[in-house]
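K.L.:
Below, each structure is written out as structure tokens.
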Structure I
Amino acid sequence: MRVAEIFRSLQGEGRNQGHITTFIRLAGCNLDCRWCDTRYARSGGEERTRGDVLAEVHALGCPRVCITGGEPLLQAGELLPLVSALHHEGYGIEIETNGTLDFRPFQPFATICMDVKCPSSGERSDLSLLAHLNGEDSVKFVVGSVEDCEYARRIIEEHPLRGEILFSPVFGTDCRAIADYLLAHDLPARFQLQLHRILGVR
């Protein structure tokens, strides 16, 4: 599989924010979000075997693993045996995905964080996938404007979402306006700043 990097850091967002985590960042993406903060992972990467990746995860010594990208599910055929192996070794696994590809084969082994693309991203997710999320999964809206908040609110109202709902302001935008929007509309979501961007870590 094409791997952009493997590293140990603090989880900057999502349900496990703040926990020490090993990240497996796969290379390649099928979207081009305007505010993407990992453009280096949209292409390139290094071809690694499943054994290579497992050995590096073992060496980093962390029980939590986050598989991200790019878009990791573009490499689903090679990724699924890796995720299964990590699960059976007792790792807690989260997969971050842009909500354009079917994640159901991974749900027996990992939790899913589906990043629903809002208008400011310039891209769209497949909203039909929301129906397949379960209570252990999460939905993340990266919001950069009130328009994004309105879009997210419509989705919350129109889709019976399971799992935690997260609102994460695009780094550098008016966080207070987004917090005020959540309060004004009493949305069932957790407001969350991007910890990794604040700390300046990967």
Structure II
Amino acid sequence: MTILNKLTSNIHSCTLCEEQGLIPQARPIFQIGSGAKVGIFGQAPGNLAHQTRKPFNDPSGARLRDWMNLTEEEFYDPARLAIVPMAFCFPGYDGKSSTGKGGDLPPPPLCAQTWRQDVMQVLLPQLELVFLIGNYAQRWHLASKMERTLTDTVKKWQLFIEEAESSSQTIMIPLPHPSWRNNAWLKKNSWFEADLLPEIRVRIRKLMDL
């Protein structure tokens, strides 16, 4: 068994957050394969992903695939694309709505504290392009390079590319979450679709077709 296979097997069997009452049910959902050149580092699986055991298996995932110009077959190919959220299990709802559901809770820090360093040591060396979706992933991977707001951080995408290429490091590009909740943000920040999306589509295509 390879180091990567052993690590993914251990993560799949992890129940630590459920045991400590931090999530409703342990069902780790991620996609890691040997040889992937592109990575998606997000927040945590949503409820639909939890129910189907398939990452980004919801309207947000459909929008993300559109942003990247990828088919479902390409998106769910672990040999070409890795999906590694900050927490591997659905964290549950915050209950702040009349339905009792509300929005998703934030990812429990315990998951990243337990697994992320080991995963990055194995996975990052093979990845050439990574997308950091949302504040949690950006805070972990960009740290002091983050700006005060997500908008200002995403606006630095060209600088992140230039710095990574000049030092032969993995390129990490911050993105907003593809949720419908960000429709107003997308409308307000037209540069995102006009300038950033064409750039990432070209870069993804080059790596996915290797």
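K.L.:
A value of 2.3 was computed for distance in nm of label points 7 Å out along Cα→Cβ at positions 47 and 71; which of I, II is the source structure? Mind showing how you got there, number by number?
P.N.:
On the way: I: 2.3; II: 3.3.
Attributed to the structure labelled I.
K.L.:
Work out the source of -11500 here, i.e. which of I, II gives that when helix-only ellipticity at 222 nm (-39500 (n - 2.57) for each DSSP H run of 4 or more, over all residues; to 500) is computed. Write down the numbers at each step before the final one.
P.N.:
Values: I: -8000; II: -11500.
Answer for the origin of the read-out: II.
K.L.:
Could you figure out which one of I, II the value 4.4 for distance in nm of label points 7 Å out along Cα→Cβ at positions 55 and 151 was computed from?
P.N.:
Numbers: I: 4.4; II: 2.9.
Going through each structure in turn, the value belongs to I.
K.L.:
Please state which of the structures I, II yields 23 when relative contact order in percent (Cα under 8 Å, 6 or more apart) is computed from it.
P.N.:
Numbers: I: 18; II: 23.
Answer by label: II.
Quick note: the coordinates plus some simple rules give every number you see, no bench work behind them. Here the structure is a predicted model, which is why all the values come from computation and not from measurement. Cβ atoms are built from the backbone, for glycine too; each structure is taken alone.
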